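Right after this note come the structures.
Read-outs: derived from the displayed coordinates by stated rules, not from any lab. Everything quoted here is computed from the prediction, not taken from an experiment. Cβ atoms are built from the backbone, for glycine too; each structure is taken alone.
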Structure 1
Amino acid sequence: YFDVELAQGRLPHAGGEAVVESTIPASVGEAMAVNVYQSSVSPPTRLDVVVVGIMNNLLKGFIGPMSLNLVVVPLDWLQQQLGLGDFYNMVFITLSDKSLIQPLARELKSRFPQAEVYTQQSALSTVNRVFNMLNVFFLVIEVMAFLAGGLTAFTVMSITVRERLGEVALLKATGISGRDVAAAFMLEVAAVGLAGGLVGGVAGYYGAIGVKYLLMRAGYFFDVPIPFIPSLFAASIGVSLAVAAAGALAPIYKALSVRPLEVLR
């Protein structure tokens, strides 16, 4: 579907040679093993290849840090290693003049009506639409999670303030400033938000690892790396603190507006 843009080396010319994407930690001349999955329930076929070229990341700047980790090998050699026989399920055509892409696609479709003709632009547009839909879906989930977290913080702090009105009134009657009272409540909120962020981050990371191993034990070859990213973990704690603080602002303001004499009476 995509043209190969070499960053180093050359294209493969013989069996056992491969061009790998730049996201794969391999160098030109290095031997490596590639697992080829033909289905989600059958074991992979191990192929030993020698890296002869490195190509640029096809998705760089398209969908952020995501990559495909592509490996390109000669088709006839791959079919021979997998025992599939000789066939071509697609033909990739590169044009030097981009203005001829759409006319050529229409002409191919008219001459071969049973064939599926795709252009790189249409493929990228389809992928882009899919990821936009996924982004909207995950954004809705995130907003619902933030609202639930803020509502929980609001409810808990409202109950806490209501139960401690006498304590707040006594503190203010003895000369404690409203700023100090608010700081005391905010420390409690920060402790709860910090604990929630830590527990949520750890549970999310190890939960993803658990799902991965459950899928593998169920027979699905889902052996993908799940790295721990400290910056994202710190961001999750920061978001947890911000959501907890936002939900607690109204109850804390209510505590500051308490008149000591009315409560103590």
Structure 2
Amino acid sequence: MRILRSWLQTPIGANFASQFAWQGENELRAFQILLIPVYYQTSEESSNFMLDLRRDLKSFKAADAHAYNRLFVFYESDTSILSSTLTNMAWAGFAVMLVSVLLLPSLWSATMVVLVLVLIDVAIIGFMHFWDLPLNMLTMVNLIISIGFSIDYATHICHTFCHCVGRTRDLRVFETLVLIGNPIFHGLLSTLLGVSVLAFTRSYVLRVFFKMMTLVLSLAFAHGVILLPVLLSLIGPMNSRKEPVKEALKNFVKGLKRDNRRENSRECAVESLP
């Protein structure tokens, strides 16, 4: 220990003096070794480095050794990012399913909405690979947010389909696209224009948000306005509030006819005046 303390007082050893903690004159209490990883480029490699280092230190029985780095906080999240993402997306999907069952007119339409949601999320995860978007904390948050965005178009299509009065599924799909297709397209266009300004930013966080939102909106529109109407024309629900809507239309037409008769009677009364 005396030799070590003497060396720490030399010009070279003084650079490492802060790495040692002493208790008394010759009793070494603790020391630290600085390791600088330079060849780890991905978060997966960094996480594996942290786990391997902890495993090696755990097997070292000569002393009580611990590995610490300020970046380990981020490496820790990378080790459980996949399971956390799947768990959070599953809970968000369950919430969407519950709300769809409560608000949509039929259980089958809610099931189709959830099916389209799953297809959209699978497509988003697949396209993330081709657009250089690795799974990390930023993309995980955007994936969870995307569930709310992606379900919007499909819900509007299904809800409108269930309230249409066509005799066949094809007619109902046609009514649905005529009634709600244009507003959905305007909503897509306005949202894309809103996030398009982020395409030219230098911030990594904002660029990730732009890419994820572009993927979400494009795939949600494609699935909600192209794929879902095809499914509805094949297996869409046909027993949802058909008669009440027809009765309402009949009453509306009767009301119009009654108003027309009143107007005609008033015109006749005015013409008969001297």
Worksheet item: Can you say which of 1, 2 returns 0.95 when FRET efficiency 1/(1 + (r/R0)^6) of positions 135 and 215 (r between Cβ atoms, R0 = 25 Å, to 0.05) is computed?
Response: 2
Worksheet item: Ranked by Rg/Rh (Cα atoms, Kirkwood Rh), which of 1, 2 sits at the highest value?
Response: 2
Worksheet entry | If mean count of other Cβ atoms within 10 Å over residues 143-150 is computed and equals 13.9, the structure in 1, 2 | 1
Worksheet item: For which of the structures 1, 2 does the calculation of distance in nm of label points 7 Å out along Cα→Cβ at positions 31 and 127 return 5.7?
Response: 2
Discussion item. One of 1, 2 was used to compute distance in nm of label points 7 Å out along Cα→Cβ at positions 23 and 183, and the result was 7.3. Which label is that?
Written reply: 2
Discussion item. For mean count of other Cβ atoms within 10 Å over residues 79-86, which structure out of 1, 2 has the highest calculated value?
Written reply: 2
Worksheet item: The value -19000 for helix-only ellipticity at 222 nm (-39500 (n - 2.57) for each DSSP H run of 4 or more, over all residues; to 500) was derived from one model only; which of 1, 2 is it?
Response: 1
